[in-house]
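Bear in mind these aren't lab numbers, they're just calculated from the coordinates by the rules spelled out. Computed from a predicted model, the values in this text were never measured in an experiment. Cβ atoms are built from the backbone, for glycine too; each structure is taken alone.
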Structure P
């Protein structure tokens with residue numbers, strides 16, 4: 001007796017699919033316009049009627065942006081800040097979240113609440129006091145002055161704390177009975193278990209630091225130490241803006257973010273945020 005195979009897409013609502021396609025197109029259209037406009041000469045950017053595709057394709061904006069500005073230096077400065085901050089953010093957030101999740105002390109819970117309260121404060125509120133500390137420590141106009149205040153994030157601590165709470169205490173107790181110390185237990189047991197959280201937080205942290213503008217603008221005044229976002233701002237003149245160069249430079253600055261997504265999109269999509277061991 002033969003059975004008729006069921007259609008692969010049975011039960012799929014075509015109207016819902018069409019709606020999702022339209023929404024995706026609405027989100028993609030500005031990015032597509034932005035990318036294609038970077039290949040337009042300056043005379044076409046504001047000519048009427050506006051057109052999506054360039055009439056005369058040119059890469060002069062990219063050539064000018066790359067040769068006029070020291071992009072290698074800006075890329076290096078931003079990469080150093082983003083990589084070091086991301087590494088320390090993941091490590092410190094994991095350690096802090098582990099302490100909050102597995103150590104039973106009333107003052108730890110109070111400290112955790114205090115950290116969460118900082119998420120309710122606008123960044124501008126704590127900037128003056130943070131700047132005063134950085135200045136007094138001698139970190140003004142240094143890349144370390146950007147890195148140090150950005151290491152600990154309440155979001156990362158909360159993510160690791162909630163994740164580590166799903167890991168049964170019996171696992172750590174068994175490791176301690178076998179003579180495993182606390183530091184070794186964290187690095188060899190807890191941190192590998194939390195790999196999905198570490199990847200997600202690492203990607204977010206890298207993106208935050210790569211796109212950060214306000215804090216580097218406050219801390220840095222030496223053009224040789226500028227990060228990429230401040231360098232892009234220097235392209236904008238007081239009276240005249242070379243939009244062709246600015247658009248091309250902005251596209252160049254987005255390349256690392258695109259590469260980051262392409263490399264790690266599989267881990268992000270397949271990461272199970274609740275895959276920790278449960279009681």
Structure Q
């Protein structure tokens with residue numbers, strides 16, 4: 001599933017490709033992609049004549065800001081957008097087409113068919129599902145050490161599943177949690193409430209650095225991810241630990257092992273990320 005860096009890259013690419021274009025008509029070829037409104041014909045009609053002002057991101061969701069509406073799109077496992085000439089052959093698994101007045105088309109393809117779209121009147125999308133309960137944006141100015149600590153420091157949950165919980169911090173999926181915990185030297189099974197002030201500082205810094213580094217190179221193309229121009233990301237070539245089971249750690253040479261934490265495959269270096277059996281640390285002023 002595309003995570004924050006990949007969705008951020010798609011957002012930036014689409015802003016270059018379709019900002020300022022006006023929708024002439026919409027064709028929905030797979031109705032279940034459209035979650036709101038339930039009337040598919042209404043979805044198509046409401047978008048007619050709307051101009052794309054810009055595209056934003058909230059967590060792993062894209063927000064198409066239009067004249068009167070906001071289209072919220074989640075790519076899920078393999079959803080992708082591409083800009084085509086109107087007479088280009090229709091490829092397999094193309095489920096939604098946005099025809100523009102200039103003759104070009106933005107097409108949404110999704111082999112797994114798990115992607116979703118919600119259409120809201122402007123000003124309503126952030127207060128309703130699926131965006132209303134999303135947590136802190138880790139690449140936003142508001143993601144301070146204080147805000148990060150307030151969200152996680154008192155939780156008895158293991159740190160990895162806590163970081164994966166989108167109600168606390170958004171956009172950090174399995175790849176970037178493993179990479180951030182490795183960079184911070186923290187075992188994924190440590191309880192959040194056991195982390196020291198210094199460890200929280202290291203983890204906060206690691207999350208920001210890991211995500212920003214991936215954004216800078218267009219994200220990670222582990223499976224099928226490409227941006228809106230069909231280009232792959234390059235961060236997979238910089239991974240320290242994810243996907244490197246049985247390989248030597250780049251830092252200490254120890255053999256990386258893979259286990260399951262919180263139901264997710266998890267990569268750990270036993271030397272760089274020792275599991276410290278500690279009692280909850282003393283109260284940290286936040």
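A few points about this structure:
- Per relative contact order in percent (Cα under 8 Å, 6 or more apart), the highest-valued of structures P, Q: P
- Which of P, Q leads on Rg/Rh (Cα atoms, Kirkwood Rh), for residues 147-194 alone, largest value: P
- Source structure of the calculated read-out (Rg and Dmax of the Cα atoms in Å, for residues 67-178 alone, 18.2, 57) within P, Q: Q.
- Structure (P, Q) behind the derived value 44 of percent of Cα pairs over 33 Å apart: P
- Structure (P, Q) behind the derived value -21000 of helix-only ellipticity at 222 nm (-39500 (n - 2.57) for each DSSP H run of 4 or more, over all residues; to 500): P
- Parent structure of the calculated result 1.8, given that distance in nm of label points 7 Å out along Cα→Cβ at positions 75 and 131 is the read-out and P, Q the choices: Q
- Structure responsible for 3.3, with distance in nm of label points 7 Å out along Cα→Cβ at positions 51 and 259 calculated and labels P, Q on offer: P
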